[in-house]
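Nothing in this text is a laboratory measurement; each read-out follows from the coordinates by a stated rule. The model shown is predicted, which means the values in this text are computed figures rather than measured ones. Cβ atoms are built from the backbone, for glycine too; each structure is taken alone.
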Structure 1
Amino acid sequence: MSSEAPGSVEQRTQAWLEETLDPGIAADAASHAPVYAPDGTPQHMSRTQFARLRRKLKIFRWLDRLDFTSFIDLASGWEHYPYLVRRRYGIEAVYYSDMVHRMNLPIDGPVFGKLDHAVTVRLPRLPFRDRAFDVVLCSEVFEHLVRPIESLAELWRITAKYLIVTSLEALSVNRWQRLLSHWFVDTRQPHVERNFFILPELQAVLGEETAHENLQYAPFEPVSPFASWAEQDAALACLRSVDSVADALCRAVAHSDHGPGALGILFVKARPGAAIRAPQSHADAELARWLIGEAAAEERALRDVLSVAAAWEQGKLPYPYEEAERLKVRLVAAALLKLLRCPDCAGSLAGNGTVRCTACQRAFVSDHGVPVLTSDIDTLDAQALNALCGADPVRLRVAARLMRRLRRNEHPPGTLRRALWRFTRRGAA
C-alpha cells in the first residue's frame, strides 16, 4: 500500500487550516468568556490560557539568557511571540510566518506589528536565506509535520544563533509507547498529531550538546492534566489574582527533567560560539507577571478588533474601503525582501508589485505586503541534512532511519486496523 506524497499531504492540511480559520475564530469568540477583567486581573483562567502562559514562560526563560537582534516565529498561528519579543527586548527585526496566508495578514490590528513583518511559507522548504535570523522559534508545530526531520534541517539552515522548538506531543518515553501512539494515528485526518520520537533519537539528530527540558510536569500543575475537563476548569477557576496565577506558573516550570510525570519537550540548539547565560530561577516570578499582563492586554486588543469587525458587519461603522485597498496592494518591505530567497532554486528575490526570482524567474504573489513563498518541489537538498547532523555517520544514519519510518507511518489505515480501533476504543469506554 503506497502512502500519499508528502507535498500532497501538506497542501491538504494547508487547505483544511484555511477553510476552518474563520469558523474557528467565530466559535472561539462566541464560546469563551474573557479570561481577564478590564484591569488585567484573572477572572476566568482556562486550560488553554494557562497552557499558553506556561509555554511562554518556558520559552522566555530561555530567551532571557540569549544574545540576539533578530527573531522569527515559524508557523506562528494564533500567537504573537514576535510582538512580545519586541516588547521585552526592544528588537525591531521580529517576523511572523505561517502556512495559512490569512494568519500572516495584519487583520488582528496594528498593535502586534505584522505589517511588513510576515511571510507565508510551507515547511520543509523555507524561503529565507541561510542564517537569516539569530533566533528561530517553532512552537507546537513539530508533531504535525509530515517531514519533521527535513523541516528541522531547514529550520537550522536559517538559524544564525539559536533554534528553539517545543512540542507537547512529539516525545515518547520508550519505543513501545511510540509504537502504540503511531498505531492510533489516522493520517487521513488533516493536521493530526503524527510524529513521536524517543529522546536518544532526537539527541542523535540534533547533537548531544543540544539543551532540552520537559514542557509540562504533571505533579506540579494546579490540577492533573489527566483529570476531567470539568475538574481542571474548577481548579483553574480558583486562580483569581495575578499573584496566584504567577505562583502556579512558577511551580509548574520548576521541574525540567524528563521522566515520570513529564510531558513534551523544549529543545535549544545553539551555533558554536553563541552564548547562553546561566539560568536565573529567581526571575521566574517577574517574568510570569509580565506575561500575564501582556496576555491581558492581548485579549483586550483582540476583543477590540472583533468588536470593530462586528460593527462593520452590522453597518454601525463605515467600512474603511480606501484604507483596506491601500493595505491590500502594499509592496513587500525592502528590509524583509533582503531576508528572502526563492523556495524553488534559492535565488534572490526582487520586485515591486510582484515578487520574482532573479534566477529561475518564478513570480510570487503577495498582498498586504505579505509574500506567498511556497514550493511544490518535494525534494530537499541533502546538504541541509548534513548541516543539521554534521559529518557524523551515526547521526546521519539515525536521521535517515527516522525519515524512512515516518514515510511508512503515512500509509492510510486498512479495514482491519480501523476495526481494531473501534474495538479498542469501545473497550476503553
Structure 2
Amino acid sequence: MIPVDEALAIVLKETVALGDEPVALLDADGRVLAEDVRSDIDMPPFDRAAMDGYALRPADLGAIPARLRVVEQVRAGQLARRRVEAGQAIQIMTGAPVPDGATAIQPIEKTRPLEPAGEVEILAPVEEGAHIARRGSEVREGDGVLRRGQLLGPAALAVLAAVGRSRVRVGRRPRVAILVTGDELVGVDQRPSAGQIRNSNGPAVLCQARRAGADARLAEPLPDDMERITRAIAEGLAAGDVLVVSGGVSAGVYDLVEPALARCGVATHFERVSIKPGAPLVFGTRGRTLVFGLPGNPVSAQVTFDIFVRAALLRLQGAETVSRPVLDVELSAPLKNRSGRRNHIPARVGSEQGRLVARPIASQGSADIVAHAGANALLILEAERTQAAAGERVPALLLGSFLEQSGAA
C-alpha cells in the first residue's frame, strides 16, 4: 500500500499530453488552452469614460457649485464632434471615448442639469483624470493575456473575444472507455431484487469524466465473468486513451479485473493506496493508454476518480493545474481517523463571520452516496492524525459543487 502523493506522482509521470487541435471560440469553454495568447490591441483601445456623467476640465470649475455649458452628448460607440473648451462640458455615457480637451469625468450623481438653459451644475469638486480609463491601462498591444495550460471558462472566452481570437488551439479531449462490473448490478430503470443494487457508479464516473473534459463512453454493466470482462477490457483499450473499470479490484474470489488486465497486456504500477475511502485502487498502462481500476463502492470510486483519474485527464489535455484546490478550514465538530490511512470525510464548507467553517456530514461509509452528494468538500486527516477537535483547522479538498457555488469553477 503506497501513500496518496506517491501514487499520484506515478500516475502523472506516466501521463503524456495528447497534443492539441484548433476549435472555434464558442466551442472552447471547458477546454485547456494549448498556446499563449497575446493582445492585438491596447485595452482600452482609447481613453474611455468609466462613468455616466459629464466630460469637463476641472480647472474651469472654480467655486462649487459651478455652471458649465453642455455642447454635445456622446454615447458608447460614438466619437465627439466637438472639443471641450473653457466653460464647456459634454454629456458622456460609460464606455464612450473621452472627447478632446476633457481631462476628467464628473459622475451624473454629482451634477444637476439646468433645463432649458443647456447647462449643467457641477455639485462637487472633481480631480484631474477622475473616472477616465486611459488607453492601454489594462493591457498593451503585444502583452500576454492568457497562458498555455489554463482551463478556459467564461472570463477567458471574453478575453479571447476581446483580442480577436475566433479560433484557438486547445488540448485534445481524451477518449475514455468506462466499464462497471458486478453480478449484483441492475439497470437504473429496474427495481432491485434481494441482493441487487442499481448501477450508480456508471452515471457518476461518466459525469466525472465529462466534467474533466473527456470524450467518455459508458458500456453496459458486466457480470463477474472472466471471459466477458477480458473481452470488454480489450475493446476498451483499443477504443480509448484511458480505460476506467469500476469494481472487481479487491481480493475476493470474484474480483477478476486484475487478472483480466494482465491477460490484455496491462503493466500494473500499483494496486493499493493508503487512502480512505478507496484503498483497492489499480493503476496500469499499456503503451500510452492509462488504465484505472477503481473500487466498486460508489463513494470510493468517486473520491479516487477525483484525486487520480481527473488529474490524469487534465494532464492529458496539457493542463497546468490538475488537482482540486485545498484550503485550511475550521472544524465545527470533532473528527476521528482510525483507518491508518489518509482519510477523506464529507463536509459542507461555508463562510461564517469571515471564516471558512466545515460541518462534517454523518456518513455510513463508502457506500453512502446520499451523504457524499451533500458534501461540497472532503476534510483530510492524514494517517498519523487520529483525531481533530472542534475549532481546530484541517485541510479541505474543495469539490466541484463548492467551486460552482462560489463562482470559481
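If you work out FRET efficiency 1/(1 + (r/R0)^6) of positions 73 and 257 (r between Cβ atoms, R0 = 41 Å, to 0.05) for 1, 2, which one comes out largest? Please list the in-between numbers first.
Details: 1: 0.95; 2: 0.05.
Largest value of FRET efficiency 1/(1 + (r/R0)^6) of positions 73 and 257 (r between Cβ atoms, R0 = 41 Å, to 0.05): 1.
Where is Kirkwood radius over Cα pairs in Å, for residues 121-184 alone largest, in which of 1, 2?
On the way: 1: 12.9; 2: 17.2.
For this comparison of Kirkwood radius over Cα pairs in Å, for residues 121-184 alone, the top structure is 2.
Output the label of whichever structure in 1, 2 has the greatest value of percent of Cα pairs over 25 Å apart, for residues 49-176 alone. All intermediate terms of the calculation are to be shown ahead of the outcome.
Values: 1: 21; 2: 41.
Once percent of Cα pairs over 25 Å apart, for residues 49-176 alone is worked out for each structure, 2 has the highest.
Of the structures labelled 1, 2, one was used to calculate FRET efficiency 1/(1 + (r/R0)^6) of positions 9 and 217 (r between Cβ atoms, R0 = 30 Å, to 0.05), giving 0.35. Name it. Walk me through the numbers before you get to the answer.
Details: 1: 0.35; 2: 0.60.
Working through the options, I get structure 1.
Suppose you compute distance in nm of label points 7 Å out along Cα→Cβ at positions 105 and 137 for every structure in 1, 2: which one lands on 0.9? Each step should come with its number before you reach the end.
Details: 1: 2.5; 2: 0.9.
Of the options listed, only 2 reproduces it.
Hey, Cα extents along the principal axes in Å, for residues 153-304 alone derived from one of 1, 2 reads 60, 38, 30; which structure?
On the way: 1: 43, 42, 35; 2: 60, 38, 30.
The correct label is 2.
Tell me which of 1, 2 gives 16 when you compute relative contact order in percent (Cα under 8 Å, 6 or more apart). Intermediate values should be presented prior to the final figure.
Working: 1: 22; 2: 16.
It was calculated from structure 2.
Suppose you compute log10 I(q)/I(0) by the Debye sum over Cα atoms at q = 0.06, 0.07, 0.09, 0.12 Å⁻¹ for every structure in 1, 2: which one lands on -0.26, -0.35, -0.60, -1.12?
Values: 1: -0.26, -0.35, -0.60, -1.12; 2: -0.40, -0.51, -0.70, -0.95.
Going label by label, the one that fits is 1.
Using mean count of other Cβ atoms within 10 Å over residues 81-88 for the comparison, can you identify which of 1, 2 gives the largest number? Numbers along the way, then the final one.
On the way: 1: 20.6; 2: 15.0.
Going through 1, 2 one by one, mean count of other Cβ atoms within 10 Å over residues 81-88 peaks for structure 1.
Thinking only about mean count of other Cβ atoms within 10 Å over residues 33-40, which of 1, 2 has the largest value?
Working: 1: 13.5; 2: 17.6.
Top value of mean count of other Cβ atoms within 10 Å over residues 33-40, among 1, 2, belongs to structure 2.
Upon calculation of helix-only ellipticity at 222 nm (-39500 (n - 2.57) for each DSSP H run of 4 or more, over all residues; to 500) from the atomic coordinates, which of the structures 1, 2 produces -5000? The partial results should precede the final answer.
Values: 1: -13000; 2: -5000.
Going label by label, the one that fits is 2.
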